[in-house]
Structure 1
């Protein structure tokens, strides 16, 4: 074979930090609180529906945009939760996970030279896809330690090249949530500019302390300009099924679907069939915030007496811990040492910044059995 060289389209992209830390955890037999997935099973009722779907022959291609029953269930859920109406035939598309939905939204909208405003720390799939399609990420740092959006700064960055603004609430990795006033500020910006929104809301049902998730769907002016991305994997503890969806007005959905049909074409049929039937009882979803708030509080209770400083988590199943009282190491070095020497894996938050801003904070996933959390907090208290 000849040695062939060619310019990479993504020269700065390496292996995802989630894969790196999970592999490190596995090689050192460490408790893995790095990657965001539960270690407890899905509801047996849901699993029974999947088996039933397979045995009854629902094993061939689903329609590219998703099973009608599932799209109708999504429409009903959005109506009940946010008071918004989305047409299941023209405005709801089922995807192979939220990551695919994000990819398709970016691909459909970004043109060479377009600018995309991002808030960092930012989930690591955004930037590579934006750059893949010729877009330029424009970064705005959330205000540490509360991770609020500095809207005055955002307004100064908007110009004729601004194509998209990407928001994420509840926010990964910080656990911060957007408030009604944040959505009002965003609406003011797009009101006078031809800008579109991608709203990553995969943790929409995991909000704590009696708060309501402020979905873009609640705000007609924003909804008219937005792709809203969601995930059943986060909601039903089934991240490995890779079933998500995107809702958007018909003209935006039409462009989205042009891309989607050539990415995965269709998503797993038996999983869609089972989820559609499981969603007939919406109470299974509405109790999710309280369930995970209990996990958050259990984790924090176990940390009492440690030298870690918890930052407020208002949603998601992540908790940030400040370790400045323990070490002057970089968060990357501290996370590695925590994994190798103390057998507990977490994610260093600096990797979610383009300039690797280090606030001495690690992200821990508390979507775990209490036994797992007990073992983890025992390690953290001993440091």
Structure 2
């Protein structure tokens, strides 16, 4: 039986992971959970899955939860989350804390020698060189959970890297696919959160709407599969049936296809190299009928091109890109800036950054702090 820790258990990936576990109790046991502030849901998860250790990132909320549950250790704050990530009695860690907050727990799991199911793309965007080097040093396997990277992982299994010409990630295009920049000037957060295919948290939904999510996935793919940015392409595929393609040097392509349901890639990561029976609905292509593909509109959605630039530049630039995006997305959700201003804030922040080499996590955290402070200045200057 595989013993699991789930970081970000109350988020969309965490909830889907627990759904998979609930249907496969004979194969998995939840021993650790970590969450943010949603203690009502976390309390129900504790009662259902009986973990041995739990962490709540918000210290005040951790204290409140400890008064509501018995028989389990509740650890507070970031250190508590790191302790759960490295819990000695866990075999496998699902890292699904959204944003930069997921970097340190992911590193804690790797340093503890855990197999990591990675759903937190920001860890590799911010510190890909450090994270992958640490994983190699510890002999840790990182199994991708994002649907696109899971698809690539499945397609390249058993193939030599030298035989791969390029990777093609697909993007749904979000709720505004086909629209032009002028049409997005009065977009509200409510509009942007209406993703047509996937059920995701607020931050990822906005990233999908700007195509930054795909940009971050490009950077993540470069580190996961040891590929340069020029060998990672993107196609807009509104149906979200083909999750990624791999083109080989003989020009043949393998694609992974399934219904858009995160329980698919989650179950594959948990059971790898085996598979779980029927975690998602069947794919009925005759009912779907048509699959379409197009190139991304970089003029309307420039964030994707920013990500390519950041990856090619290297050093602290991907971290600055990520942090400025997080600040801009939060400002948009708070109604402080408009939708099109998200990309403007990011552009101004990365343009003002003097890139530095990265040798340790402190370099990353310094760049992250600098970027957030600088982005906040541009947010205040732009207003509504």
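We did not get these values from a lab; they are worked out from the coordinates using the rules stated. Everything numeric in this text was worked out from a predicted model, so none of it was measured. Cβ atoms are built from the backbone, for glycine too; each structure is taken alone.
A few remarks follow.
- Each of 1, 2 could give helix-only ellipticity at 222 nm (-39500 (n - 2.57) for each DSSP H run of 4 or more, over all residues; to 500), but the derived value -14000 comes from 2.
- If relative contact order in percent (Cα under 8 Å, 6 or more apart) is computed and equals 14, the structure in 1, 2: 2
- Top of 1, 2 by distance in nm of label points 7 Å out along Cα→Cβ at positions 167 and 327, largest first: 1
- Rg and Dmax of the Cα atoms in Å, for residues 79-238 alone derived as 16.9, 54 - corresponding label from 1, 2: 2
- Structure with the greatest value (metric distance in nm of label points 7 Å out along Cα→Cβ at positions 23 and 295, set 1, 2): 2
- In this comparison of 1, 2, the computed figure 13.2 for mean count of other Cβ atoms within 10 Å over residues 151-158 is attributed to 1.
- Given 4.8 for distance in nm of label points 7 Å out along Cα→Cβ at positions 7 and 319, calculated: source structure among 1, 2: 1
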